[in-house]
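Values quoted throughout were computed directly from the atomic coordinates according to the rules given, and no laboratory measurement underlies them. Fair warning: this is a prediction, and the values are worked out from it, not measured in the lab. Cβ atoms are built from the backbone, for glycine too; each structure is taken alone.
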Structure 1
Amino acid sequence: MAVTGAILVLYLIAHMYGNLKVFSGQEAFDGYAHNLRVLGTPLLPEHGFLWLARLILLASVLIHIYAAVSLWLRARRARPASQRYQVTKRVHRTYSSYTMRWGGVLIALFTIFHILHLTVNVISPGGASDSPYERLVNGFQPEFWFVTLFYVAAVIAVGFHLRHGIWSGLATLGVNQANRQPKMNAVATGLSLILTVGFLLPPLAVTFGLVS
């Protein structure tokens, strides 16, 4: 679960960087999208890098979900309701840790919508376009405030998920010694905040007329 989570975090960092290209204008944003399609050519066919990345991401997501369900079932078997015991040791719990499962469901639903909207151009509020820049700008116009609201809610869920996931991943990798916990908290909180704000900036900028 930690390994697949790390792969997904690295992808989110790269994806956020690409999204922020929207502030450089249509030529820069569409040029970035085009370069992804031809990256690795002629060694790879056109779109080859993207399909390779998609397969790795899909495998990571499926393994991540499988690991989450397996760990949850293992925890239930290890501590059935009839044999609960009092835990005296202080356990690190945050709001983000309590929302991991339902947040994960919201993220999964949003990912499907996001792909249909901005990748394959099946859902097209504001009008379909061959230009990735135009698809993004069209989809977050003020009249489609509900799309922006859904996007904001999903990105905040991603932020909570990342906050707990990064902390748990570092703990899994053995970085959870007492003297390192403040640094773990800082890394988890800082990275999740950067990604949350980075993903929220483009749609909100479009909705409020800063990008058009």
Structure 2
Amino acid sequence: MRILVVEDEAKVASFIKRALEEENYAVDACADGVRGLELALTGTYDIIVLDLMLPALPGIEVLKRLRAGKILTPVLILTAQSQLTQKIEGLDAGADDYLTKPFAIEELLARVRVLLRRGPGEAAGILQIDDLVLNPATRDVTRGGQRIDLTAKEYALLEYFMRNPGRVLTRPMISEHVWNLDFDTFTNVIDVYVNYLRNKIDRGRDRKLIHTVRGSGYILKSEG
């Protein structure tokens, strides 16, 4: 999953970014509110970690403009502002969670996992299409009740598919969202990993779930 971190303290931002990347999330980071708002409005993110005391544009104003623009991406406020009135203002402005500094990185990661399970405006829970089930809390994947072991990158790719069922995902979209890279037309790494998934998800099964859309990309859907 892809996460945006808007934090002006360089050491804190670097610490968070590194911790998230170690959990196999794709992470973008910036240090001021104007740039954070621009990225949030133009990029595709699954969660935004947002400081409130930002240069150029305060975090609370970034949040208000996102919600006014109908951007429903879950937002985790991360700030030194710990007074109850400040928490209420942040939550009323549209934040999904509020964590004060100093913080334990384990708690931040746990809160991120909760928000990612929930998604934009959705209830927390497992992801399922046909008999394929993915539990974001435990990262367990099963099909027909049988456990499927995936590498970290295979899991990230499958989770992206399962959060976008029935939607054609182009190679540039997959490259940006799963690898956090611009798509390189001279590499077949995406096709290779899709084939890895197919071998584990669809091989030997009557109902195929991962389909190629010629000239466009791939789609996860049940044909049953």
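So here's what we get for this one:
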item	result
Among 1, 2, structure where Kirkwood radius over Cα pairs in Å as derived comes to 18.5	2
Identity of the structure behind -11000 (criterion: helix-only ellipticity at 222 nm (-39500 (n - 2.57) for each DSSP H run of 4 or more, over all residues; to 500), calculated), options 1, 2	2
Among 1, 2, structure where relative contact order in percent (Cα under 8 Å, 6 or more apart) as derived comes to 27	1
Distance in nm of label points 7 Å out along Cα→Cβ at positions 35 and 131 - structure with the largest value, from 1, 2	2
